[in-house]
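Next up, some structures in structure tokens.
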Structure 1
Amino acid sequence: MRVRMKVQISGTRDGQLWPERGQTIDLPDSEAALLIATGIAEHDQEPDAEPAVEEATAPGAETSTPAKRRTTAKP
């Protein structure tokens, strides 16, 4: 079964490094099912498609106006 990795696993599998996050790998059904059940991988629905790239957007800049100083008249 082909799965897409959701996280990076350190170390090797059968002498090869695990694929990076977002890449796919063919695994025996039992091993793939275990990775899917634990949330480490997901079933690859479209084996020839490009992996979805997450894009973060920065929040808008916070702007504030300085508080007006109160002035008091001296007697």
Structure 2
Amino acid sequence: MMRAAIVTGLLLVLCACNERDQSLNTSAAKSDGQPWQGVQNGFAAPGYQAGDKVRWETQMRQRAQSQNEYVKSN
């Protein structure tokens, strides 16, 4: 009886020391597309159409200028 308890205890200790491999075999990263190739969803600015690089650059320039403190104070 005592021997079975010791063997069971040793097996539990050995099983607890075993660590499973947690690394990913496949890469979860995906290659990004161009920023102006965004999807159409509710978060897009009104009038913006996905794939229009010129409008995207204009939208980014306007957003940056609206955050510029020099423009706000002058």
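Some notes on this structure:
- Among 1, 2, structure where distance in nm of label points 7 Å out along Cα→Cβ at positions 38 and 62 as derived comes to 1.2: 2
- Source structure (of 1, 2) for helix-only ellipticity at 222 nm (-39500 (n - 2.57) for each DSSP H run of 4 or more, over all residues; to 500), computed value -3500: 1
Bear in mind that the values in this text are calculations on the coordinates, not laboratory data. All figures in this text were calculated on a predicted structure; none of them were measured in a lab. Cβ atoms are built from the backbone, for glycine too; each structure is taken alone.
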